[in-house]
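Only the coordinates and a few stated rules stand behind these numbers; no lab work does. Since the model is a prediction, treat every value here as computed from it, not as a measurement. Cβ atoms are built from the backbone, for glycine too; each structure is taken alone.
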Structure P
Amino acid sequence: MIESGVEPYDKKINQGYWRLLLYRESKQTNQVLISVIVTESFPIEAEKQKWIEDQLVSMFSEGAHIGTSGLKCVSLSMIFANELSGGYKESDKVK
């Protein structure tokens, strides 16, 4: 997030790009699920958006090992939301 140079979401002023990083892991199966929620309406250049997506995929692609604990990423999603709450809904765009 910091490397992207794109500002995090601020609920008080309803502005910013990065909203939420959802990280779930199972110690039983050694699997990780990662969802990144961003603001769909944030003005970001297509080239920058592509770079961000590529960086996320390179870090968390399916089968990638997370840290030194042997956890494996089995799911990565990017959700584009505009809810004032900072959350997301079922109809939001997902990659």
Structure Q
Amino acid sequence: MRRIAKEFAEHVSALTRLEVELKTLEVKGKARALGAGAGVGLAAGIFAALGLCFALATAAAALATAMSVWLALLIVSVALLVLAGIAGLIAVRLVRRVKR
């Protein structure tokens, strides 16, 4: 009977070790996939920001065909600052709504 109990304990111990090892491998695989996804998402965000910068430069260049370059750049800059102000006001309102 002791031999059976000892073998049973050894099997349970081996099974537990294998289960822990399997879970560790699963977590590592998920972490790798998550890291790769985050890296590609970051690259997409950088490309999108660069695309927006080039679109704004294109708008300024298009305006510069009809007016002075400095005035075209000023118009695009003011438009960006107005958009930033509007976004800031919306952010403040949303934060105040949460605080209440």
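Looking across P, Q, the calculation of helix-only ellipticity at 222 nm (-39500 (n - 2.57) for each DSSP H run of 4 or more, over all residues; to 500) that yields -5000 traces back to P. Comparing structures P, Q by distance in nm of label points 7 Å out along Cα→Cβ at positions 15 and 71, which one has the largest value? Once distance in nm of label points 7 Å out along Cα→Cβ at positions 15 and 71 is tallied for P, Q, the winner is Q.
Between structures P, Q, the greatest calculated value of mean count of other Cβ atoms within 10 Å over residues 39-46 is seen in P. Can you spot which of P, Q the value 12, 16, 17, 17, 12, 9, 8, 5, 3, 1 was calculated from, given it is P(r) over Cα pairs in 10 Å bins from 0, in percent? Checking each candidate, the match is Q.
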